[in-house]
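Just below sit the structures, each encoded as structure tokens.
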Structure 1
Amino acid sequence: MKKEITTKSESETFKWAEKIGQQSKKGDVYALYGEIGTGKTIIAKGIARGMGIKEEITSPTFLLLEVYSNKIPLYHFDLYRINNHIEFNELCFEEHWNGEGISIIEWAEKAGDRLPDNSTRIKIEWIKKNQRRIIIEYTGV
């Protein structure tokens, strides 16, 4: 199932993602796609806030994974620095994606075909300076 929305500001994108977070449940995986600056981290922040996480969410580019404790833990991945399949294979991230938490994966295209079948794929595209097209594809539903 595919859905498309348009947001006109960063705060509107955040509020949309916050609603996603409020509806999230254990085992959900959100795979985020988009160019630098399109809003992947804003979506991650919104989902986290919707889950009830009060900590500041930052892009874990240099760590690759940031874990946030919560009633349901949040695993926030940033695959930007992954260079190839061999490097990715050594990380064993799938144990988190199939675990007891909720996963958000920025730069999900770097995971190749390793994403779970039930991932929600979210592609963010520029329309104008503050306007974004967000295409949500629910798989495995």
Structure 2
Amino acid sequence: MMIKTLLIFVCGLIFGVGLAISGMLNPAKVVGFLDIFGLWDPSLAFVMGGGVVVNLIGHHFVTSSGQPLFAKHFSLPTRNDIDLPLIVGAAIFGIGWAMAGLCPGPAIASALLNPNDGLIFCLLMLGGIGAGRLLQRRISE
């Protein structure tokens, strides 16, 4: 159990350092990427591309081993349909990302490094998650 916790910590640390080095903790960097009709900053595409390449390589090695390191079997999603809640949730996420220049991963790191922006965003994000769950429960009743 200790090795699992240590590995999780190291992976999170690497991810956080990568976010900081790439400038992803700076909301202006993200907004600059999304501003395609203004002063567009394409550097975020390289960050995302690097993440996709690393994920593809890691995914190949992990899934080809047949079993995860710390579980008895893989727990992969089985649904592949696109429904209204997925579209609405993705749209709300995208609007929030464009408005704030932060998404959950960088926001958590920003809460530690830049509490003025990151902490407020995290609190509002948790409020939005709570409101979304409440709305989902009311709709499904």
Thinking of 1, 2, which structure, once mean count of other Cβ atoms within 10 Å over residues 21-28 is computed, gives back 17.8?
2
Using distance in nm of label points 7 Å out along Cα→Cβ at positions 5 and 29, single out the structure from 1, 2 with the greatest value.
2
Computing helix-only ellipticity at 222 nm (-39500 (n - 2.57) for each DSSP H run of 4 or more, over all residues; to 500) gives -25000 for which of 1, 2?
2
Relative contact order in percent (Cα under 8 Å, 6 or more apart) derived as 35 - corresponding label from 1, 2:
1
One of 1, 2 was used to compute Rg and Dmax of the Cα atoms in Å, and the result was 14.0, 39. Which label is that?
1
From which structure (1, 2) was distance in nm of label points 7 Å out along Cα→Cβ at positions 53 and 133 calculated, if the value obtained is 3.9?
2
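FYI, it's all coordinate maths here, none of it is from the lab. Note that the structure is a prediction, hence the values are computed from the model and not measured. Cβ atoms are built from the backbone, for glycine too; each structure is taken alone.
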